[in-house]
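Every read-out reported here was derived from the displayed coordinates using simple, explicitly stated rules and does not represent laboratory data. Keep in mind it's a predicted model, so treat the numbers as computed, not measured. Cβ atoms are built from the backbone, for glycine too; each structure is taken alone.
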Structure I
Amino acid sequence: MKPEERAIEYCVPEIRWLREDEAEAHRKFLDEAFAPFRAIYTPKPEPPRNTSRTARTVVTVMEGHIVGAVSYYPKEQFVRLFALAVGPNHRRRGIARALIQWVADNACSKTHPELGLYTIEETGNAVIFERMGFRVISRRVAVDAVSPSGGPVHELDMISTPTLRG
């Protein structure tokens, strides 16, 4: 079954594919959503390793505005999530959980049964992901992010085996 055909209710009004004409709005949304974290870490100027030609992006839209987004691609035996973001005024409403569940329901399979992601340890976001069923499988100095002073920050590689709905 194609992802567009699934009729599963989520806690947000709309989760759908990012449209090509929304690329600029998506970029601005990510800048706003990640702004609070720039006091903790900044991406290195090189292209991030999380990019893939097969990456897809889904968004949550409320009143015509993107309020949540996540990109993902299949890798080895799991689906890698990246650029998961919820707008500052829409946090703590289940949007990230709904986006992650949408990806699990629509992208996980027998060949890719798990979800994986990286998070910067210093943000404190690992606790949020642990509440969503992720567990830390490794910790290392981040390869594509640094502290604002140029020092190291640490990335946690996390994985989850989601319960699929639908």
Structure II
Amino acid sequence: MSTVTLRPSNDGTISELNGFGYYAVNDDYDDTKVYATHVAYFTDTYTYPALPIPSDSTINSVTLELRLSNSDNTTTTYAKGCLYITETIYLSSAISKTGTGYETKSVTWYVNPHTLSRFTVAEIDAFEAGPSLKSGSAKGYARCSEVWLIIDYGVGSCSAPIVW
């Protein structure tokens, strides 16, 4: 099994968060970010470069990594991973981070939520992914400074089976 990491290459279809969109989250600097000032979820999706792997590779998992914090030291940032597939939004369970220090959190999909089957390379090349953020109170705003995908894949018969 191997992995490949993809960073956002452009803004996607959904752009509800404050900040500079994909430009703010495609680097490893915590000083650029997207953020939500509300206690309801707001979402951004981004496009990604084409996977640099054979098109017949078996996709074992897709992990969305989010680097999260809050502007207030006592307030919690809540985030959901968002996949935008064929004009439908699929949200993960919520993850959270309390306080102003940044921390990386992740969500993983083992199957495509649209097809309920393994992802294909073509499906990953076509979808958009990003964070859905909300703040736990009006005192602070939810921040995300980095977004990236980690694709776990195998080529040929060496791929791992899906574990339910």
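Assign the value -1000, calculated as helix-only ellipticity at 222 nm (-39500 (n - 2.57) for each DSSP H run of 4 or more, over all residues; to 500), to the correct structure from I, II. Walk me through the intermediate numbers first.
Numbers: I: -6000; II: -1000.
Answer by label: II.
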field: Comparison of I, II - label where volume of the Cα convex hull per residue in Å³ is highest
entry: I
message: Quick check for you: by relative contact order in percent (Cα under 8 Å, 6 or more apart), which of I, II is greatest?
response: II
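If mean count of other Cβ atoms within 10 Å over residues 63-70 comes out at 22.2 when worked out from the coordinates, which of I, II was used?
Values: I: 17.9; II: 22.2.
Computing mean count of other Cβ atoms within 10 Å over residues 63-70 on every structure in I, II gives 22.2 only for II.
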message: Given 18.1 as the derived value for mean count of other Cβ atoms within 10 Å over residues 15-22, which of the supplied structures I, II does it correspond to?
response: II
